[in-house]
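These are the structures in question, set out in turn.
Quick note: the coordinates plus some simple rules give every number you see, no bench work behind them. Because the structure is a prediction, the values reported are computed rather than measured. Cβ atoms are built from the backbone, for glycine too; each structure is taken alone.
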Structure I
Amino acid sequence: MSVQPIRLFGDPVLRTPAVPVTTFDAELRKLVADLTDTMHDEGGAGLAAPQLGVSLRVFTYDCDGFEGHIVNPTFDVVGDEEQIGPEGCLSIPGLSWECKRHLHVVAKGWNEHGEPISVEGSELLARCIQHETDHLDGVLFLDRLDAETRKQAMAEIRAAEWFGTPPPVVKVSPHPMFGKTR
């Protein structure tokens with residue numbers, strides 16, 4: 001399909017909870033293809049629809065040998081174990097910090113055709129599922145950092161050359177934006 005511009009930190013769409021997908025049609029399949037192409041082009045492990053400015057609950061992933069997408073995802077935590085590791089985000093390019101996540105999760109949702117799916121795998125995939133689901137809830141991984149690390153992260157973000165770049169202009173989108181259609 002096509003590579004799309006990624007919305008950067010500061011864009012309000014990244015802080016707005018996405019709406020559930022209700023129609024599994026060609027437009028959704030195009031969105032999944034655009035997310036996949038953009039994720040691969042940017043070298044990311046995952047990409048959520050809000051990062052392309054589309055406020056729908058769908059994300060793609062490609063990490064640790066697991067690749068796919070989930071529409072209207074939820075996840076269940078398996079066990080009490082947690083992991084701490086470096087985490088970055090395509091919407092906060094070139095920067096990463098140590099972030100705590102659950103060690104094991106099982107994600108459930110639907111594929112682009114409306115068929116139910118369940119996804120589980122490596123610790124890295126568990127981190128990716130949690131990170132991308134957060135995006136769909138308007139949460140950034142920065143919100144999961146301890147206070148001192150978050151303060152350092154915000155200073156580094158403000159110093160980044162991309163910070164303050166205006167969001168790309170979307171001329172026409174068939175997808176809901178902030179709960180409204182254009």
Structure II
Amino acid sequence: MEPAISDQVVLVTPQGEARGTLLKSEAHGTDTPLHLGFSCHVIDGRGRVLVTRRALSKRTWPGVWTNSFCGHPGPGEGWEDAVRRHGMSELGLAIHEVVSALPDFQYRATDASGVVENEICPVFTASAEDLPEPNLHEVVETAWVAPHDLRSAVEAAPWAFSPWMVLQIPQMPLYGGTPSSDASPGV
């Protein structure tokens with residue numbers, strides 16, 4: 001039986017070209033291959049951003065505060081479909097107005113346990129009207145915060161947040177940032 005789309009990551013070349021798939025459970029380790037991921041920053045009707053605290057059972061960065069949600073598109077899955085799927089599965093949110101914010105974002109980071117993230121990771125913003133109903137295997141807490149307050153918190157205590165969010169916020173207009181002119185290649 002073939003693995004479900006949500007159980008696979010798409011492996012890519014440094015130029016962002018697909019070169020195969022790998023089970024998500026096998027993809028992340030001390031020598032994680034470059035693969036596709038994404039991040040999403042959800043905004044409510046009052047202009048606040050949803051931040052989430054990763055579940056304590058997560059393999060990497062457990063208990064760390066991060067953007068609204070992140071994930072991996074499955075093989076052949078479009079970015080917007082992947083964003084909507086993860087918004088529903090992780091937060092029970094119907095996601096609207098998916099917009100590309102940092103199409104060329106890429107990062108590599110190592111967790112305290114030694115597990116590496118290595119992703120071409122476009123960043124999106126989206127809107128949601130409902131309150132989140134977190135999947136507790138993914139998210140243990142949520143908070144809505146003004147964008148400028150989140151940027152201040154990240155600048156004051158970057159160690160308390162996911163490394164990808166720390167890198168994203170200064171580049172995103174939502175937080176008063178400017179996209180980097182030396183962005184890594186993306187898809």
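Tell me which of I, II gives -5000 when you compute helix-only ellipticity at 222 nm (-39500 (n - 2.57) for each DSSP H run of 4 or more, over all residues; to 500). Value -5000 for helix-only ellipticity at 222 nm (-39500 (n - 2.57) for each DSSP H run of 4 or more, over all residues; to 500) corresponds to II out of I, II. Looking at structures I, II, which one was FRET efficiency 1/(1 + (r/R0)^6) of positions 88 and 104 (r between Cβ atoms, R0 = 25 Å, to 0.05) calculated from, given that it came out as 0.70? Going label by label, the one that fits is I.
Set I, II, criterion distance in nm of label points 7 Å out along Cα→Cβ at positions 8 and 56: the highest-scoring structure is II. Here the criterion is FRET efficiency 1/(1 + (r/R0)^6) of positions 48 and 120 (r between Cβ atoms, R0 = 25 Å, to 0.05), and among I, II the highest value is seen for I.
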